[in-house]
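Engineer: Some structures to go through are shown next.
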Structure I
Amino acid sequence: MCDTMAAVAGATETGGTLFAKNSDRDHTEAQYLELFPARRHAAGEKLQLTYVEIDQASETHAVLLSKPHWIWGAEIGANSHGLTIGNEAIFAKLEASLEPGVIGMDYVRLALERAGEVDEAIHVITSLLRRYGQGGNCGFRRALGYHNSYMIADRNGAKVLETVDREWVVLPVTASCAISNAVKVEASFSTSSNTLQTRAIEAGLYQPGASFSFRSVFEDPAKSARGRYRHDRATQLLAENVGGLRVSDLFRILRDHVEGPVIDGRPGSRICAHQHENPIGQTTASWVSDLTPGKTIHWVTGTAAACTGIFKPLMLELPIPDHGPHPGAHPDSNSLWWRHEQLRQSKESWSAAQTRDFDQQRQALESKFLDVMRACPPPADVRSRDDARTRIEKCWQEALAFESQWFGQAQRDRAQAS
């Protein structure tokens, strides 16, 4: 499962928009970063998604994606206009279809490729949703179908789009906002699909004339309790610094380990999810975006577990620094994701002192990266682009060296203990 959040002008220190997401997937489901350039497409061209084929757009924007290795779409992504999107699984009284169709992660990428700002992204998703619906297995090692909620942000603000089947509602973000695996929108949505209430009536979920709450009408509360806890926890953490939220605050929130109540005999849910606490899945990628006009920076781990991952800077104007091949379904020490998995797993047996030292050193390194990029001029010309590229590549090199150092030390400590 996942947690996504945004903060807009009035809630952030700079007055700009901040976005963040932890992508929680099956614990062996490697995820990687990929940058696709803007393209023009021939009339009548078709586009193969994860399961189905649809009509291609005449032009697509450049996009940066964090995507499960087997899926066409993405869990998290941004485009060259600063539009940034993350999706959440939500569970409704209307059962989600497992029949091959357009999955939520496909809609994330489709909107990023075809839209330039929040309202246009909502139009792209909802128009395609009305035409194609949503469906398909979204689980890597098990069958899993769900409906989707989206946090859609750009340099001017953010909105939540929640969907059940082909119906949808929109909620503007007024300060800070979190979504998780529980329906967010209640009665105060700004717009919706034209057939929303009719569909609810047909399904026997709503009586005409009664007050209408999207959450009360559609949500399956039996499958939403864990998501509800994480939503409330993220909302609380955002509110603690509202008016002064910074990128580093979003790093910290994505690393939160405060657990919710035990449900159905399983350990409590938390924002930074680990395999040993949750046998179903774990945080497999983390992402924070600073959507400052002229100098938008996306901070990505490219690895599982926000608490061991290191947030590293990327810009859409520049290539992703070399960090090895894309990961696949099986362990591969050459890829960053699988190599980091060895470090993440070793940390579970570290002493409290080792964990404290790692956390302090990682925080110092990320603070350095933030300072480096704060002083970076906007990449408006060749010279400034070269400067930004040098800064970004150096940050990545230092982060990879830090991970290698700690993994090597963990291996030595384990050998001495045995």
Structure II
Amino acid sequence: MNQTPSIFLVGYGGANNTGAEIRILTIIDDIRAVFGDCAYITVGTVSKEKTLRVLSECETLRVVQFPSIFPRTIWRLTRQHDLVMLVEGSTFKDNWSSVLLYLFLWAAWCAHFHGRRCIAYAVDAGRMSRFNRWLTRRICGGIDLIITRTEVAREALRALGVMQDIVVTTDTAFQFQGPRSQRVGDRPVVGLAPIEFYQWPVRFRLWGRKEHCYQWPYYFSWDNARRRNSHDLVSTWADLVRHIVEDYGWQVQLFAMEELDQRICNQILERVDTSLRKHVSTVYAGDALPHAIVGHLRVLDYLVTSRYHACVLSMAGHVPQMALYHDERLISIFRELGLDRFAISYHTTLLGHALLEGFDALVQEADWQRAHIANRLCSVFLPRCSENRAVLRDWGAQAFGLHMETTGRT
């Protein structure tokens, strides 16, 4: 083939997830830089309306919504395109939902069946059930190019028995450029980006309680034990808010990096004394566009995050930070940063005490962290991010017979 390919992006678009939306924007930039502005791109989404808040359709870009029961639509769309790109960060993982994993694997299998090219672009891999590990190993064998965003992800795929070459770069969100927000007030601002760990994974069910429904037929994994653990988690975050406001006299900004995070953010606010709430502001995905959320992240004085992309997108502001994590993604990038002592597992004994102690240590070492993050960003993450385009350009030249030096942008 010696023509510019049509490309189908399969990710987690349409959920008002800041990280997923930034990835789609930056991956489209990569595609345009490599294949040129005439490359025809279809963006798959669970909600066209929400995706159109971020993207504008044109002659060479369209947004297509796929239904909750997706196999037929994915089958048709993969057949209609030359290249299928798996673009969700958490591609080869099932801790969010096996259904999401099956969406990506089905798209890859359909591409292989139809004789189309398929690549996984700067993705992650992690824990999976035994069956999902077997299925992932089988289907990855038909993927033309796998690029992971961490060495840990490559090792996870290797452990499954995925034998083809796997390229390691880093997340595309590192290249995202956006304006910083204006600072309000003269007191330090601490950003908190929580996740409701205990409602995941989403599971397929024909019926269930309405308040537990993610999008029929998919339901959150609530039970009595999870509710108790969630109550304790919310209290842990609320105690941190009180510590920041009462003991330091600083401001707190709660970030819902995905629309679903708004629930736990509101619960944290409700658990904080009324007198302290005036010192807490909110930035919620769904209310604010990704550009605005990134702007707020990059002017923070400190960040405590359970969201991977809050870490990544704040680094351009050299924001000192710590992680409260529940899977491989945050601890992996904190290890790459050399900041793993500032990462706390949500299974930690006496979690509330550990989080307060960790925050005090963060404040003590903030100046060192700022300089360290700035150095690692410029020397490691930005160069590795630029490798995504280089790898895509080299692969595309071989796969589609294009002269990338004329179609690509510098």
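Here, each number is a calculation from the coordinates, and none is a lab measurement. It should be emphasised that the depicted structure is a prediction, and the values quoted were computed from it without experimental measurement. Cβ atoms are built from the backbone, for glycine too; each structure is taken alone.
Engineer: One of I, II was used to compute FRET efficiency 1/(1 + (r/R0)^6) of positions 162 and 322 (r between Cβ atoms, R0 = 30 Å, to 0.05), and the answer was 0.40. Which one was it?
Structural biologist: Checking each candidate, the match is II.
Engineer: 4.0 is what came out when distance in nm of label points 7 Å out along Cα→Cβ at positions 10 and 338 was calculated for one structure; which of I, II is it?
Structural biologist: Working: I: 4.9; II: 4.0.
Among I, II, the structure yielding 4.0 for distance in nm of label points 7 Å out along Cα→Cβ at positions 10 and 338 is II.
Engineer: Sticking with this one: Can you spot which of I, II the value 44 was calculated from, given it is percent of Cα pairs over 27 Å apart, for residues 146-353 alone?
Structural biologist: Matching structure: I.
Engineer: Right, another one. The value -10500 for helix-only ellipticity at 222 nm (-39500 (n - 2.57) for each DSSP H run of 4 or more, over all residues; to 500) was derived from one model only; which of I, II is it? Mind dumping the intermediate values first?
Structural biologist: Details: I: -10500; II: -13000.
Going through each structure in turn, the value belongs to I.
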